[in-house]
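These are the structures, in structure tokens.
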Structure 1
Amino acid sequence: MCNPSRRTFFKSAAALGAALIPHSLQSAIDNTQPMKITQVDAVTFREGIHIGGGSGGSDGAEFCWVRLHTDRGLTGTGETYPFHQGEIGALRDYAPTLVGRDPRDIDGIWRAFYHRMAMRNAGGADMRILSAINMAQLDILGQASGLPLYRLLGGKTRPRLRVYNTTTDYWAINETTMGRDTMKIVQFLLDRGITAMKIYPFSAPDHYLSNAALENGMGWIREIRDKVGLKMDIAVDCWGRFDLPSAQRIAKALEPFHIMYLEDAMLMSNADSYARLAAETSVPICMSETLAGRYEYREFFERKACDVLMYDLTWCGGPSEAKKVSDMADTYFIPTSPHTCGGPLLYLCSIHVCTALSNFLIMETNYWKYTHQYPYFLNHVPVPLNGYLTASEAPGIGAEIKPELFRNGDAIVEAVARM
């Protein structure tokens, strides 16, 4: 028999689980008609698509799509990236279990899928394809209910979203290069009302940062601060390249410069190392988009190993899981800054999810992607206005996918399962 304290614990746990499901999502599920998934498609894109507007390495599509067809004539589309062979292989393994299921069973399908992968080492391509499936389910539910995705996730917490620009040479702004054209890039963004940017100033071939490499990277930071002061917020991304001593040196060097956050200073493989780094510096430490699902993020919250939450909707388990992770972070008063530099559906979904977050900080964007790449695949791609984005009121994700992609051979469709 359970004692009173155990009964109280289990009641509290059940209440927390229920609280993670927005009332608006449950209401949409309850007020739409039952339906069945009748076919699951994998959509990839031909190699050699030339988009232009940036460096040669920026062409093509690094993402793939999942389409769920239903017996009510509704089709939902989800997205993930960047390893198509593994992701589509995972979809072939799981798709037969989706056929005949009601796509409105958001948490039911997620739990069944997750349990199956977790018993065989959860993560990787399995989690990425689950993220795309979850996105497609929510797209269907939004269409069936006539509601935009942000309404399903709880509604607006703000009318618009502040954005930053991820600044790289391979997604260049008009062929500019950081270091050589730093202030030209900064002014280009400020002229458009974008007052925050992410940069990659530090590099090291062996995970150890030399004095020369540290000084070279700090030169970028000093130039921005010397020329425009605090008008431009700066996020520094290290892409998981460094060991703990190098991460500590970077954080210490950045402290006088009022950095927005330091992201991926190390691989996200050790919460204790991140907890040590966070405790030693005044620079906010941003956790990585490479973690997947609430179960992996929990440890970092509990160990005080981060100051800013980051995830990627197409890697972490999908939009519904992202909302749950953000709600967990909010109980620690940790803000959310999602990763969005993948495909166009990730971009649209991120706008919706951020609109519904109570602990939103700032959202990633990239000028080359929304100016050149995304419009190749979608009509009416949102563009930041004076440094802000606003969610669409169209049902579901609201993606206007260009039909010519399927007529001209750019999109390659494979039906991986059907009734």
Structure 2
Amino acid sequence: MIGLVDCNSFYASCEKLFRPDLYRRPVVVLSNNDGCIVAMSPEAKALGIRRGVPYFQVRSDLQLYDAAVFSSNYALYQSISNRVMDLLEELFPCVEVYSIDEAFVHLPDAGAEAGAAVQQAKKEVDRCVGIPVSIGVGRTKTLAKIANRYAKLSGCFVLHPEMEQEALQSIPVADVWGIGPRKGRFLLRRGIRTAWDLRGASEYWIKKHLTIVTLRTLWELQGKPSVADEVPCSPKKGILSSQGFSSEITRLEDMRQVIAFYAEKTAAKLSAQGSSAGFVTVHIRTHRFKEQKQYVNSMTIRLDPPSRYPPDIIAAAQRGLDRIYREGFAYAKAGVYLTGIDLPESRQLNLFCREDPRKAAVEQAVSDIHGRYGRRSIHTLGSGGTHQWAMRQNLLSPRYTTRWEELPQV
């Protein structure tokens, strides 16, 4: 049996964790630059607030109901997620982290033993971390996803084989993990309305008209494990750092600082997986929803030889920026994207270029300093200074678990 552990209203639950005064109050979390609502507590959902609605449209309603509103505190959320996942690895023989708030766990037993195991796990997470979780158990990952829908009501739910027909008949086909709205509409037009209808569909017809992924979903619904285990350490083939600005940028020197900052972030991610990049793409754009002159452009620069050294990546990104930047526009977003990524042992070498050993020494020294004093304790000159364009987080809560100076004081 396979269980899906899902942290309930995760972002909002993290905000409540160190604030007992928020126990019964509605809590909402905003997106980057405090734009839209991305997470809500059960109390906020009961008010009828929809996920994705712009904050300014519901600000007065939230004030009327005394709701607590927070900017996204990613450092806090990742830290709490790590605590939950570490605890699950102590409780189960195999854990696959699926997202920041979800993980699949493998249960050696079925029947009553599986139910007792997940009940105990739920109690341990609540006792040791304080985050409410729901755990659904089924014969496959897709069935565990469906079981988790029922677990939202009771905390834990084991979907036994004899219960599968009734459960699958109540699930719209578009809500099945791996189907989605587009495939769901296609299946509805062919008379496949529920997960149970999909389970009984012709394998030949599914493979002919859809994809092998949909066929695997059908097998999963039949109780045949067909979704491969995730490979947690597989290197990324593309690394992106991109964000909208809190205020528009109209000067080239400010945009060069932005690009240097984003390039440094991508280089850190690249170095963390021990890879090198062959291409650096930089893109800039104006605000597409404002009535003003619009401009969008991008440029890709080749790194020869491939590199992960931050100054090399920053220099390439800024060369690309200089070619595409145009005066007279107010820019609202930019980004740096690394591609052509390979592991060091599979990297194509260059007969005419000798690697500078000092670069590796500098990388290691910077990594050690970041590990001890924090990521921005040392940085390149081009990315330093005051970031007037930085993400707006006017409602940010303290980072209780990762910043000494933000610990609660009594």
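Here mean count of other Cβ atoms within 10 Å over residues 160-167 was calculated and came to 13.6; which of the structures 1, 2 was it taken from? Source structure: 2.
Compare FRET efficiency 1/(1 + (r/R0)^6) of positions 272 and 288 (r between Cβ atoms, R0 = 30 Å, to 0.05) across structures 1, 2 and report the one with the greatest value.
That would be structure 1.
Can you tell which of 1, 2 yields 138 when volume of the Cα convex hull per residue in Å³, for residues 224-335 alone is derived from it? The value was obtained from structure 2.
Identify which of structures 1, 2 gives the largest calculated value of Kirkwood radius over Cα pairs in Å. Walk me through the intermediate numbers first.
Details: 1: 22.2; 2: 24.5.
If we compare Kirkwood radius over Cα pairs in Å over 1, 2, the biggest value is for 2.
Looking at structures 1, 2, which one was relative contact order in percent (Cα under 8 Å, 6 or more apart) calculated from, given that it came out as 16?
Numbers: 1: 22; 2: 16.
It was calculated from structure 2.
The greatest value of distance in nm of label points 7 Å out along Cα→Cβ at positions 24 and 352 among structures 1, 2 is that of 2. Work out the source of 30 here, i.e. which of 1, 2 gives that when percent of Cα pairs over 20 Å apart, for residues 320-391 alone is computed. Label of the originating structure: 1.
No lab work stands behind these numbers, since they all come straight from the coordinates. Everything numeric in this text was worked out from a predicted model, so none of it was measured. Cβ atoms are built from the backbone, for glycine too; each structure is taken alone.
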